[in-house]
1. On relative contact order in percent (Cα under 8 Å, 6 or more apart), which of the structures labelled P, Q is highest?
2. When Rg and Dmax of the Cα atoms in Å, for residues 187-258 alone is computed for each of P, Q, which one produces 20.9, 62?
3. Taking 87, 49, 46 as the value of Cα extents along the principal axes in Å derived from one of the structures shown (P, Q), identify that structure.
4. Identify the structure, out of P, Q, from whose coordinates Cα Rg over 2.2 N^0.38 Å, for residues 75-314 alone was calculated to give 1.48.
5. Suppose distance in nm of label points 7 Å out along Cα→Cβ at positions 3 and 307 works out to 3.3; of P, Q, which structure was it derived from?
6. Quick one: FRET efficiency 1/(1 + (r/R0)^6) of positions 195 and 251 (r between Cβ atoms, R0 = 25 Å, to 0.05) came out at 0.00 when computed from one of P, Q, so which one is it?
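Please treat every number below as a calculation from the coordinates, not as lab data. These numbers were taken from a predicted model, which means no experiment stands behind them. Cβ atoms are built from the backbone, for glycine too; each structure is taken alone.
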Structure P
Amino acid sequence: MPGPLDGIRILEVASWMFIPSAGSVLVDWGADVIKVEHPVTGDPQRGLITSGLLPGGAGGVNFMIEQPNRGKRSVAIDLSRPDGREALLKLVETADVFLTNYLPHVRRKLGIDVEDLRDRNPAIIVARGSGQGPKGPDAAKGGYDGASFWARGGVAATMPERDGWPPGQPTPAFGDVMGGMATAGAIAAALLKRERTGEASVVDVSLLATAMWQISPMVIASKLFGFSRLPSGDRSKSSNPGVGVYRTGDGRFISLILLQSDKHWADLVARLGRPDMATDERFRDSTARAEHSGECIAQLDEAFGAQPLAHWKEVLADFEGVWSPFQTLDELYDDPQVVANGYLPAMTAGNGDELQLVASPAQFDEVAVEVERAPEHGEHTELVLLETGMDWDELAALKESGAIL
């Protein structure tokens with residue numbers, strides 16, 4: 001079934017994860033995304049296996065290329081060559097969106113800045129990803145999510161320190177994929193604006209801005225209440241024992257989120273084998289539980305700790321209050337909600353192995369996202385350039401000069 005962006009062409013001149021992950025979302029939404037790579041080096045993320053930073057030898061699947069580049073078409077062009085730049089500009093003439101994370105001075109040097117692109121296609125939307133935003137003293141500086149998002153953006157300040165050291169990111173590309181989602185959404189809005197007004201926008205998304213949006217309640221609260229990092233709390237002093245994390249008998253954990261705790265309290269404690277806690281004067285309502293939170297939490301700790309997680313999954317299966325186990329990464333593959341909604345669609349990689357990738361979160365008309373493998377380096381160069389009206393003689397000349405792969 002065609003996606004909502006069917007017929008939209010995105011020209012992606014970008015590398016690594018942040019902006020390419022935006023391209024992958026747009027692919028999931030139905031767009032034709034053409035990934036432009038250098039004929040020799042390609043996207044440097046392709047080299048992570050050979051550099052030893054990813055598992056897998058010859059024939060191994062580079063999942064860090066597959067996840068943000070699935071379903072794209074790869075065209076290998078040397079933009080530093082005049083004939084290569086001209087080939088790119090022919091693609092610009094056919095595109096709806098130019099998507100890039102190249103730094104400003106690189107765009108100017110290559111002649112692919114906004115004015116250059118609009119000279120060939122006045123209606124093209126230009127979407128730029130950066131570390132720190134398009135203005136200010138650091139606008140021209142590069143940025144990765146570990147620096148611009150996690151460190152500078154304050155996200156690490158919302159996490160507890162470890163032995164006096166700031167915490168490390170919980171996963172590679174933690175901020176990149178969030179910034180990619182924001183970029184994809186902004187592009188969709190710019191496409192709608194162009195359709196309604198005829199005006200083509202320049203879209204900017206930075207990792208710094210994405211980080212601040214992600215932790216926006218704490219950014220605001222820090223100014224109001226005068227703290228520089230999220231204070232570490234004492235769970236025994238929580239005003240609502242119905243909201244918190246509890247350890248099970250086998251060392252697993254459950255997240256309990258009873259924001260309207262009185263509504264679910266009697267049912268919860270009955271399922272925990274402690275119906276007396278529903279009538280105990282210390283715990284009978286939210287006000288009493290707030291006054292005696294330490295005692296209440298201690299008894300909930302004891303109750304949850306008496307049985308393993310499997311027991312609580314069964315006992316709480318039809319509990320109407322909100323709760324969830326803390327799942328391990330491999331357990332996600334068997335989560336019935338993940339399976340039912342197709343959140344881990346499978347594709348066949350270039351080496352013939354089947355690999356499940358993570359679908360972008362949005363679905364349209366209740367249709368699960370389908371994914372195809374990422375392109376090989378320069379796989380679609382000739383095909384895509386032929387679509388611009390070039391002929392085989394022109395392609396042969398470009399190959400001979402080294403402008404294309």
Structure Q
Amino acid sequence: MISRIEVWMAHPAGPQRVGEMICEIADGEEGRGNFRYDTAYLQQPDALALDPISLPLSEKTFSIGPPGVWGVFEDSLPDDWGRRLLVRKHQLPRHQVNPATLLLCLGSSGLGALSYTEKGSPQVSHPEVSNLRLGELLREAELVERGGVHNSEISVLLGAGSSPGGARPKALVIDEQTDEQFIAKFPSIKDRVDVVRIEAATLSLAAKAGLAVPQTRLVSCAGRPVLLVRRFDIKKSGRRHMISFQTLLKAKGYYVCRYQELLKVIRKISADPGEDSQGLFRQMVFNAVVNNTDDHLKNFWMICDSRSGWRLSPAFDLIPNIGENSEHVLFFDCDPSYPGRKTLERLGKSWGVTHAKSIVEEVFSAASGWREEFSAFGVPANDTGRFGEIDEYLLR
């Protein structure tokens with residue numbers, strides 16, 4: 001199966017054709033691909049490299065083996081929740097479920113600045129964003145999870161533009177009064193704890209700890225909580241390009257990776273490596289002390305536009321360990337377990353992070369109020385009691 005895909009970049013003046021990707025993918029998702037930037041795009045003074053490490057601006061033809069699609073393009077695709085809905089929406093047979101086909105189904109509905117069309121097809125510049133009421137989306141999400149009959153037109157709104165991390169029910173929504181766009185995150189029928197309120201409280205705590213986080217709102221819908229997270233890929237000047245650290249570090253399958261490897265990438269491509277190094281270190285310390293063990297590479301992104309260059313994205317999907325994972329995905333040094341306050345300070349100093357000790361102090365000070373924060377957001381007492389290790393970490 002050969003797919004010829006035109007890649008487009010959102011631009012204030014209108015979508016720009018960035019280049020063409022040719023994917024040859026056989027059954028089982030084994031495949032190969034080629035990508036070439038358009039000459040006209042390369043001549044633009046504000047042209048951005050889609051992947052500054054693997055796809056630098058060049059007239060050459062780039063080639064890749066299995067799965068036949070570059071990581072930066074796979075980054076546009078939603079998580080498992082959204083992919084299932086794309087498959088249902090477009091009624092794809094199993095042998096056609098591969099990254100290239102899913103990108104064509106996604107079109108312009110993903111997060112970030114990229115969109116995709118079949119060669120020769122018109123470019124659609126308006127992504128599918130829901131102005132439906134949250135209650136309708138909430139009911140539809142529950143129907144999808146239960147495997148019941150559902151409205152396929154609404155289902156694509158639920159999943160096509162899902163957030164970079166996680167595999168939970170969500171949708172893209174718009175505030176019609178302000179035109180601000182949000183990711184609405186719903187409770188799941190599989191939840192054993194109040195995940196929505198816990199995440200809302202943790203993001204608020206992170207902001208108090210000095211982390212850059214998106215604007216959030218916790219709202220009630222039919223007596224159930226829904227978390228609205230403002231999209232950080234959209235600014236008044238337009239949409240911003242995004243790339244995950246999983247792509248930047250070329251990590252595949254089961255990987256072993258340290259926070260320091262992310263730091264090296266930041267110092268290589270960031271337009272402000274000093275500030276972004278501090279931001280990553282602060283997020284690492286916060287993840288450690290609140291026991292956010294789900295710190296995988298798809299939860300860390302760089303964002304870019306022609307004005308600001310490459311910058312570390314705001315932190316998102318922050319939540320204490322609810323999956324009973326005793327080890328972090330990312331290693332702090334040589335260990336995936338909580339390293340302790342002194343070791344965090346030592347790591348920051350050895351990595352050359354400015355004001356590392358002060359950053360640790362600020363994060364620990366804010367985190368000490370985690371119980372009050374959880375209570376303020378209405379997290380049930382039984383759920384709060386599951387995270388007592390945070391108190392232990394604050395003392396070590």
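1. Numbers: P: 19; Q: 14.
If we compare relative contact order in percent (Cα under 8 Å, 6 or more apart) over P, Q, the biggest value is for P.
2. Numbers: P: 20.9, 62; Q: 16.1, 43.
The structure behind it is P.
3. It traces back to P.
4. Values: P: 1.48; Q: 1.02.
Corresponding structure: P.
5. Working: P: 4.3; Q: 3.3.
It was calculated from structure Q.
6. Details: P: 0.00; Q: 0.45.
Value 0.00 for FRET efficiency 1/(1 + (r/R0)^6) of positions 195 and 251 (r between Cβ atoms, R0 = 25 Å, to 0.05) corresponds to P out of P, Q.
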